[in-house]
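In the part that follows, the structures are each spelled out as structure tokens.
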Structure 1
Amino acid sequence: MIDVAIIIGSTRPGRKGEAVADWVHDLAGKRGDASFEVVDLADFALPPLDEPMPAITGQYTQPHTHAWAAKIASFDAYVLVTPEYNHSAPGPLKNAIDFLYAEWTNKAAGFVGYGSAGGARAIEHLRLVMSCLQVAHVSAQVELSLFTDFEDFTVFRPAGRHEETLTTLLGQVIAWGAALKVLRGGEHHGG
């Protein structure tokens, strides 16, 4: 069994990410091949990156960085739930990613986006970022439209077809996450 984080990538008041992450968690919970936990960026209150040394050195000085690093290191794979803001991922999500390096590497990730264009452009930007961190990102991705998957642009009501895509995404994330856990030596650690 591997451990998978479902990361809520928005910290904005009124965000839709919690409802989307809960939907991912509910569907994932029906599986028996991994354990899943929702991780909310808002719970970590990360300031704009304030570490004096680059993350690749692993020389963290701030208590919030140590807490974030311990949480991310404890997982084998990730599902990043991201809105799209101005054709990209939200700043707090990119900032949270940038705080760490080794805690992400040789792990797997999948993406669930939402926005006027299904979050597709945010996902594409995150793919570039995760590639730099040596994260194997899977090809399946869920793109949720504010126009058709949210009643009155507010209440999350995903079209049924998204469950199949999410099931495929989770299968890919778990397969890659398990393979990379073997590559890392099977233990949970930051490198």
Structure 2
Amino acid sequence: MTTCVECGFEYDLALAPTVSALVKTTAGAYADLLRAEPRVLRRRSAPDVWAPLEYACHVRDVLIVQRERVLAARRSDTPVAEPMGRDERVEHDGYVHQQPADVARQLQDTALLFANVLDRLSPADWERTLIYTYPERAERSLRWLAVHTLHELRHHLLDSHRGLEQQVRADGASGAGAGKV
């Protein structure tokens, strides 16, 4: 079993059939986070660290892309999951300029769409594969894709909370008073 060294998430593939419910719950946690002051949600804690709103937009897009990958693996034998262009999307889709309430709603909707395709997988479908190109090119099952998607959501929720906490500490130290988070 692989464990993420940064967030502690364990890739337990037996968890796959429960991912649909866990993704919906995690999307709700993002909706709660996105109720913070928009100015704070748009601010990066460091130049190379996304703002909480950017992470939320990324996760929304991950759910869209992963849903399409599941559907492709059900249509074709071992399709290639092309990179989603995660870094380009930040600018191309204007993540930081989006409205937090809209992103919260979209995240919950995409979580429902992703969960729906997972809920429709038969036991044999869970073992269908695709070529996943990150972190290294490898053949992966839909079971792995589901667990990996949950990891993405949870990991970036942690990233978002860390960013907000760093901003509050920095604002407190400078006396800027960012307001409630």
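Since every read-out is calculated from the coordinates, none of them should be taken as a lab result. This is a predicted model, so every value here is computed, not measured. Cβ atoms are built from the backbone, for glycine too; each structure is taken alone.
Which one of 1, 2 has distance in nm of label points 7 Å out along Cα→Cβ at positions 76 and 124, as calculated from the coordinates, equal to 3.3?
Of the structures listed, the value fits 1.
So if we calculate FRET efficiency 1/(1 + (r/R0)^6) of positions 60 and 156 (r between Cβ atoms, R0 = 41 Å, to 0.05) for every structure here (1, 2), which label has the highest result?
2
Taking FRET efficiency 1/(1 + (r/R0)^6) of positions 52 and 116 (r between Cβ atoms, R0 = 25 Å, to 0.05) as the criterion, which structure among 1, 2 has the greatest value?
Evaluating FRET efficiency 1/(1 + (r/R0)^6) of positions 52 and 116 (r between Cβ atoms, R0 = 25 Å, to 0.05) on every structure, the highest lands on 2.
Volume of the Cα convex hull per residue in Å³ computed as 103: which structure among 1, 2?
That value comes from structure 1.
Can you spot which of 1, 2 the value 3.7 was calculated from, given it is distance in nm of label points 7 Å out along Cα→Cβ at positions 12 and 92?
It was calculated from structure 2.
Check the numbers for FRET efficiency 1/(1 + (r/R0)^6) of positions 100 and 148 (r between Cβ atoms, R0 = 41 Å, to 0.05) across 1, 2 and tell me which is largest.
2
Where is relative contact order in percent (Cα under 8 Å, 6 or more apart) largest, in which of 1, 2?
Result for relative contact order in percent (Cα under 8 Å, 6 or more apart) over 1, 2: largest is 2.
Also, I was wondering about something else. Quick check on the output: -19000 is helix-only ellipticity at 222 nm (-39500 (n - 2.57) for each DSSP H run of 4 or more, over all residues; to 500), derived from one of 1, 2. Which one produced it?
Comparing all candidates, it corresponds to 2.
To test your reading of the models, identify which of 1, 2 gives 13.9, 43 for Rg and Dmax of the Cα atoms in Å, for residues 4-107 alone when calculated.
Answer for the origin of the read-out: 1.
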